[in-house]
Structure formats: structure tokens, C-alpha cells
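What follows draws every value from the coordinates through simple rules; no lab data is involved. All figures in this text were calculated on a predicted structure; none of them were measured in a lab. Cβ atoms are built from the backbone, for glycine too; each structure is taken alone.
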Structure 1
Amino acid sequence: MTCCFITDTILFVNIFHNKLLIHFHFLYDTQKKKIVADVQEYEIDCSAKNFPQKSFYNAEKSEIYVFYR
């Protein structure tokens, strides 16, 4: 699991389930203490040895980058 802040209170959370090989991500509001966007899931064609190592937010492009092993 990795995460990165989008704003001062919004956190991007990224989770990878090794047995199912599914990537999950969502936005979490730390002030409201709840998920503020739908949980997205994607099946990834990889081995169970993969996992997310780091997440970055690019404010100029409003993009989030997730790097896997």
C-alpha cells in the first residue's frame, strides 16, 4: 500500500492485493474521515511478487503516478 497527499486534507490511497492481482485506489478526506470518491479496481497482468513502491502527485498536470516493483 502507498499513499500521497493531493491537497492538505485529500489523500490518494493505493492498495495491491497480491493473491487476486488487483489494484485498488481511492481518495480519502482526512478531515471528514471518509472516502470521498468511488473505489476503483483494476486487474493487473503481473506476478504476485509485484507491489506498489511509491505514489507521486503532479500538481501541474493534476496526475497521480504509481510505481510498482
Structure 2
Amino acid sequence: MLDIWPENYDAFRVFHRSGTQWVAGTGGLVGLNYPSVWGMCKLLGIRDEDELDVFDCIQTLEREALRVVRETK
């Protein structure tokens, strides 16, 4: 079970649901498909005024996920 701080809950939901939206290049994963992430924000009902904060958190999650993936190679 994960403990997620309430202020990070929406970002986690969007990030988790965007798990199939990773973009790969010749060197491996590059990052998330941002239009799809924005679409997931809309689909999950993230309020317009919260989208930028949620997206900032998602980018932090994305950077950390990429770091972990690259370390395990």
C-alpha cells in the first residue's frame, strides 16, 4: 500500500493512468506523451486551475521514473 500525500493524489492518479503513454527513442524511454497526459487530466476531472500544479508534479514523477529506468540498465 502506498501512502500518498493529499496534495499529490491527483498527480499520482494521472501519472498512474498514463502508464501506457511513454515515448521511446533509439536509446530507450524519453518521457511521457504530454498531450495524452493532458487528456488524462481532463478525463479524470482535474480542475483547470489545478492542471499546471498537477503537471509539475507529474514531470517530477517522470524524471524520477526515467532515472530509475536508466539506473537499472
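Numerical summary
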| item | result |
| --- | --- |
| Which entry (1, 2) yields the derived value -17500 for helix-only ellipticity at 222 nm (-39500 (n - 2.57) for each DSSP H run of 4 or more, over all residues; to 500) | 2 |
| Structure with the greatest value (metric mean projected area of the Cα convex hull in nm², set 1, 2) | 2 |
| Per FRET efficiency 1/(1 + (r/R0)^6) of positions 24 and 48 (r between Cβ atoms, R0 = 35 Å, to 0.05), the highest-valued of structures 1, 2 | 1 |
| For relative contact order in percent (Cα under 8 Å, 6 or more apart) computed as 34, the structure of 1, 2 it came from | 2 |
